[in-house]
Structure P
Amino acid sequence: MLHKVKAIVLRTTRYSETSVIALMYTDLFGMQSYMINGVRKQKAKITAGMLQPLCLVDAEVYHKTQGDIQRLNELRLEPVLNGILSDPSRGVVAMFAAEVLTRAIREEEGQQELFDYLSHHIQLLDIHPQPLFALLQLLLGLSARLGFQPEARGAGGNWLNLTEGRFEAQRDQRSAYARPESADQIAVLLDQRLLNKLEVKRNTLRDMLLLYQLHLPGFKPPKATDMLEELFFMA
């Protein structure tokens, strides 16, 4: 049976000379893999450029409850993310974010609120003058929807306990803590003040990934981490 879905492209894997398997997060069926034929043909209707990480698409898909790989009938970009598709540095951020989503979201069922949140923040990442800032916003909001966003900082809470997800006045020896500059930046993101003055530091991203590792069993940092850091922090 054909279904109309909205989806976020996360990655593609070559299947044959002309076909790929695309991993997508959809509004109706959650995380799904789709066989797409003819992508590498000269006059392909669905091209590799339409399947870049974080592309937002409308698609017609076949869905079977039994089966690891579904089939896709039609696909179009909606909306077209010109920034991600044309700006190489923004494309690296998109690749990084897509890897996080691939490793963090595992449900094979639709969650409309989560899909709408991700779609909104991907479009923000596409146009925001500070793409790393938009990335941090996306990751912190996703942590809330997955159930482990830290609590906002209270009076005297200078240390961010990543294991417990809260700010504390003192450190203990059993928990993992964010670096002070990371704690300050995450505190700003949590209380939504002074956001325009936030300059993302390398260690903030590292500590955000540590938060994910501590709360999602089996989560590994994206392979694109080194590429992103080299691009933005080693200039």
Structure Q
Amino acid sequence: MGKMLNQQRRGKGSPAFSAPSHKFNAKVSFRTYDEKEKTGVVKGKVVEFINDPAHSGLVMNVKTEDGEIVQLLAPEGIALGDEVEFGSNASLKLGNVLPLEKIPDGMYVYNIEIVPGDGGKMIRAAGTSGTIISHTDKEVYVALPSKKVKTFNSKCRAQIGLISVGGRLLRPVFKAGKKYHMVASTARYWPKVRGVKMSAYDHPFGGKQHHPGRSTIVARNAPPGRKVGLLAAASVGRGKKKKKV
């Protein structure tokens, strides 16, 4: 009897492929965007660092002057006892949270809001940062780590600096078991096995000693167990060069 494809098992919502949220220790988000931040500044102090399996970068607990604990991604170079400021009048220092309109061109930023007040959504992986390129009246252009340039509302907040633990991927992983535990903490799918290396009952491309044969194009209305490869592709391979007239 054949088996379900891996993408079918993952899509069903099996616990084997769900993130272990019961092990997560921190919810990284900015404080509520209130009048104190819009018109002034709220000061806080770094009181603790947390190694959270849900985040590749280090998380810091910031205690504000109101006694509120805010969990933020720690920038490279910050230390216990350092001051962190929130608001439109905050200074341009590591880890401070400001609206994009108040951050000058060329500054490194991370944890950017997509909608003003959402707490920070973009550029949150260890060692990453974006760069402020230019400002308009209502928008700010930011170069993302992917080299793409995205426009944000000028009222969206961001942190200054780049996220800590940037060298985490430089050290080689010598054992497959270590890689297994690294990946298991985030519930990513690993290892990824090619379909042609599987048995025939595991995958439509499996069970072949040699691999010339069958087309990998599948019809748009094919059943879910058959939808692997190129879905309703009109053509494959390199296109022919058009002759100049």
Structure R
Amino acid sequence: MTTNDDMLKMSELSEQSGVSAGTIKHYLREGLLPEPVRTSRNMAYYPPDFVERIRLIKRLQEERFMPLRVIKDVLDDDPERAAALVELEDRILERAISVQESGRVSRAEVKRRYEIPENVLARMEELGVLSPTSRGYDADDVGIIEAISRFRAGGYDESLGFTVYDALRYREHLQPLVEEEVGVLLDRLAGEVSVERAVAIIAAGSDPLRDLIGAVHSKLLLAELRRQRNGRRS
């Protein structure tokens, strides 16, 4: 239970939250924080749980680029769940970045392993299909390069009209699916299991998901070939 002795002055709230008094007052005006306890016209005290709420608002605003009106709706709905979502997103990103950075392959090594022309690599980078850094390509980049190399070895080359632009079709169609997938995962896991367990579940699902997408694609491809053949016969 919060007592009067636990309450914070504005200067203390600003110091503990790391957010300026002017910004906190703006949050108050926008309805993002409950009304403080006023002891006089010019003196107000704030409960200590305001500290974490203000930090969360600032993170949603600066790191997620969420408008204040959207943040207000999120916090009004379930502030604890919002905090759990932020923590889960951060942990997933931390893990993904750690894996990416630990497994990068240099540009020279990629050229040695795969027979892909320099202009093809450059064009995939320009299109955002690949995103190397000064340390080279991450594991997903290498997977894409290997796939393109195998396509070209099998006859999918420019002489038949196959170019790196074909890869964009897959990215464009996968983007909304991935957005929906992330929303579903976060919605089902945040606040339901520990962050560590949620991260482990998502990591464990990575390889099966690739297999699932590949198998579904194979079935759809066969079904479409049959449909087109039957359409020509009718």
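None of the figures in this text is laboratory data; all of them are computed from the coordinates on show. Just so you know, these numbers come straight off a predicted model, no measurement behind them. Cβ atoms are built from the backbone, for glycine too; each structure is taken alone.
Identify which of structures P, Q, R gives the largest calculated value of Kirkwood radius over Cα pairs in Å.
Top value of Kirkwood radius over Cα pairs in Å, among P, Q, R, belongs to structure R.
I have 3.2 for distance in nm of label points 7 Å out along Cα→Cβ at positions 55 and 215, calculated from one of the structures P, Q, R. Which structure is it?
The structure behind it is P.
Taking -22000 as the value of helix-only ellipticity at 222 nm (-39500 (n - 2.57) for each DSSP H run of 4 or more, over all residues; to 500) derived from one of the structures shown (P, Q, R), identify that structure.
R
When semi-axes √(5λ) of the Cα gyration tensor in Å, for residues 31-110 alone is calculated, the result is 39, 12, 11; to which of the structures P, Q, R does this value belong?
It was calculated from structure R.
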